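Participant: Pasting the structures here.
Readers should treat all values here as calculations from the given coordinates under stated rules, not as data from a laboratory. Predicted model only: the values in this text are computed from it and were never measured. Cβ atoms are built from the backbone, for glycine too; each structure is taken alone.
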Structure P
Amino acid sequence: MTQATVLGAGVAGLCVATELVARGVSVTVYDPRPAPGPHGCSWWAGGMLAPFCEGETAEDAVLRHGRGAAAWWQAQGVELHHRGTLVVTLGRDRRELDRFARRTQDHEVVDAADLGGLEPDLQGRFSRGLFFDQEAHLTPRAALARLQAGLVAAGVCFATTPPRAGGLTFDCRGLAARDVLHDLRGVKGEMAVLRCPELALTRPVRLLHPRYPLYVVPRGDGVYMLGATQIESHDTRPRVRSVLELLSAAYALHPAFGEAELVEIGCDARPAFADNLPRLRRRGQTYYLNGLFRHGFLLAPALAQMAVAAALDHAKPEFMDEDHD
């Protein structure tokens with residue numbers, strides 16, 4: 001039986017291990033803290049499987065490969081919510097909505113009545129918006145736990161002691177891999193979790209703003225994840241100004257957020273390359289998967305499939321960066 005080592009137990013590492021197990025490979029996952037937790041970038045993700053919305057700024061590859069993410073996560077037994085994404089803007093920023101519409105596809109323009117039908121709590125607050133009905137969302141922390149539980153049940157060993165060098169290895173360490181991937185950079189993102197039982201939003205809502213765009217993702221039981229800033233920095237400490245802007249944008253979306261309970265403030269540094277596209281690189285028997293940027297849960301399944309196909313089938317996938325082999 002083929003044996004492989006996976007370095008890193010974040011979303012990329014767990015997706016690779018899942019793909020390897022499906023191919024009959026014996027897998028050991030190494031991570032100093034192998035259980036999902038706040039130490040990992042994946043812990044602070046929004047969990048939006050929104051390839052069409054991401055098309056506003058991302059390359060076409062993000063849309064093409066991200067479209068299959070929802071089906072992959074569902075096949076792993078992860079609970080998905082197929083409610084689409086709603087994009088709105090304040091009256092003074094209507095041009096932002098027009099710009100977003102021009103740069104994206106597969107959306108429907110909705111008026112005030114449609115908005116009220118989709119999200120009654122937003123009734124009368126916005127005159128129009130965009131509805132991306134093919135998008136979905138998940139709860140990242142539950143998804144990570146589900147993948148790890150499935151791997152443990154399949155006999156995968158999770159270890160904290162460093163493995164011996166050599167053998168088939170998949171390096172999914174994120175920013176920790178800067179010791180090898182010198183062109184990797186960090187992009188800081190802050191987020192907040194609020195409890196606001198007065199609201200009953202059922203799908204992710206994006207509020208466009210020229211300075212601080214906001215997305216709100218429902219987690220159920222009146223809990224919402226708010227994100228996220230995007231700052232060029234390896235720093236993982238939240239800053240007052242950024243969090244204030246985030247909370248102010250939430251209040252602009254709906255004043256009820258002004259009375260919400262602040263449950264959690266978090267921050268991460270997401271690994272990215274210059275063009276914000278992921279890379280798959282090979283050095284000997286080691287495959288490096290990195291640069292998922294803010295598309296971790298959206299692109300990790302596709303990148304994992306590419307890596308396993310490259311290692312086991314000698315395929316040359318799209319994200320293979322052969323200039324750095």
Structure Q
Amino acid sequence: MFNDFYKNKKILVTGGSGSIGKKIVKELNKYDVDVIRVLDNNETELFDLSNDFNSSKIKIYVGDINNPQGLKSVFKDIDIIFHAAAYKHVPLCEYNPISAVKTNILGTQNVIDMAVLCDVEKVVLISTDKAVHPENVMGATKFLAERLMMAANTYSENNGTKFSCVRFGNVLNSRGSVIPLFKKQLKNGGPITLTDEDMTRFIMNIYQAAKLILQAGSLSQGGEIFILKMPAFKLHDLVDAMIEFYAPVYGYNPEDIDVKIIGKRPGEKLYEELMTSDEMLSAYDNGDLFIIHDELNKQHPDFIYNSNEVDHLSKDEILNILKEMEG
């Protein structure tokens with residue numbers, strides 16, 4: 001689909017052994033790219049990635065975006081960077097705010113500085129809906145990371161590097177998300193720990209996320225925030241669907257699985273937003289994406305894109321998603 005754009009390109013994926021980063025690497029490996037450099041500080045995950053793909057196009061680098069002295073050789077001669085390295089778990093960031101600031105904000109600035117120094121063509125930050133009206137440390141750090149990326153387009157020393165962001169919600173079955181947790185609880189016979197019955201979230205599968213990130217990379221001209229369209233669900237509907245689907249798989253009667261309400265975790269919101277009301281004024285619909293730029297758009301969306309006010313997936317629709325995921 002994007003082979004012509006990425007043909008012969010040298011690409012770097014930071015945080016490349018994480019759920020999103022690894023999927024980006026997998027998709028890029030299908031194209032006629034020249035090289036895919038993968039930077040991460042998780043040695044074991046990088047080793048597994050190298051063995052899984054076994055591709056001469058993929059080059060592995062053990063490193064950290066918090067160590068700018070070690071980045072120059074990785075960034076040299078790179079055309080496009082997908083910046084996925086980040087701390088993403090809300091409760092952990094609440095309890096470790098300094099670490100979140102160092103990686104999500106200062107680490108992002110290191111990526112920006114090195115990209116400008118090395119004359120990289122494009123840099124795309126992988127962001128999150130939690131950056132919209134942030135109420136937790138993780139969201140606040142990603143909000144500032146987005147602002148740093150936007151400001152980088154106007155650096156006086158910038159010789160043409162284009163910076164943009166891709167923003168989306170929860171990725172289905174990604175590492176550390178609720179689905180692996182609920183599956184583990186169901187395998188043990190329950191109970192399922194539900195934070196709040198009224199909680200809603202945006203969701204998409206990891207394949208869709210990677211494809212749309214690559215689409216944003218091909219479209220970027222600098223200064224855009226790409227909003228990936230996705231459905232929303234009620235958390236209690238996900239729990240009901242997972243009990244119905246997985247309990248028999250693990251040898252349990254769905255009616256015997258208890259659900260325990262534990263309350264919101266530190267920093268969690270009841271619902272998420274993908275755009276602010278001000279951002280909607282400069283957003284336009286590009287099919288699979290909303291694209292936010294500085295210029296006002298008279299045909300901008302006239303609704304609030306948050307997970308409470310959009311249509312929610314039904315339990316049957318969630319069940320179909322779970323079946324596809326396991327298929």
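Participant: Quick one: Cα Rg over 2.2 N^0.38 Å, for residues 166-205 alone came out at 2.10 when computed from one of P, Q, so which one is it?
Facilitator: Label of the source structure: P.
Participant: Sticking with this structure for a sec: Which of the displayed structures (P, Q) returns the greatest value of mean count of other Cβ atoms within 10 Å over residues 118-125 on calculation?
Facilitator: Structure Q gives the largest value of mean count of other Cβ atoms within 10 Å over residues 118-125 among P, Q.
Participant: Using FRET efficiency 1/(1 + (r/R0)^6) of positions 190 and 222 (r between Cβ atoms, R0 = 30 Å, to 0.05) for the comparison, can you identify which of P, Q gives the largest number?
Facilitator: P
Participant: Looking at structures P, Q, which one was FRET efficiency 1/(1 + (r/R0)^6) of positions 134 and 254 (r between Cβ atoms, R0 = 25 Å, to 0.05) calculated from, given that it came out as 0.10?
Facilitator: Label of the source structure: Q.
Participant: Using helix-only ellipticity at 222 nm (-39500 (n - 2.57) for each DSSP H run of 4 or more, over all residues; to 500) as the calculated read-out, with -8500 as its value, let me know the right label among P, Q.
Facilitator: P
Participant: Sticking with this structure for a sec: Among P, Q, considering only mean count of other Cβ atoms within 10 Å over residues 102-109, which has the greatest calculated value?
Facilitator: Q
Participant: Here is a further query. When mean count of other Cβ atoms within 10 Å over residues 62-69 is compared over structures P, Q, which one is greatest?
Facilitator: Top value of mean count of other Cβ atoms within 10 Å over residues 62-69, among P, Q, belongs to structure P.
Participant: Can you spot which of P, Q the value 15 was calculated from, given it is relative contact order in percent (Cα under 8 Å, 6 or more apart)?
Facilitator: Going through each structure in turn, the value belongs to Q.
Participant: When Rg/Rh (Cα atoms, Kirkwood Rh), for residues 110-293 alone is compared over structures P, Q, which one is greatest?
Facilitator: Max of Rg/Rh (Cα atoms, Kirkwood Rh), for residues 110-293 alone: Q.
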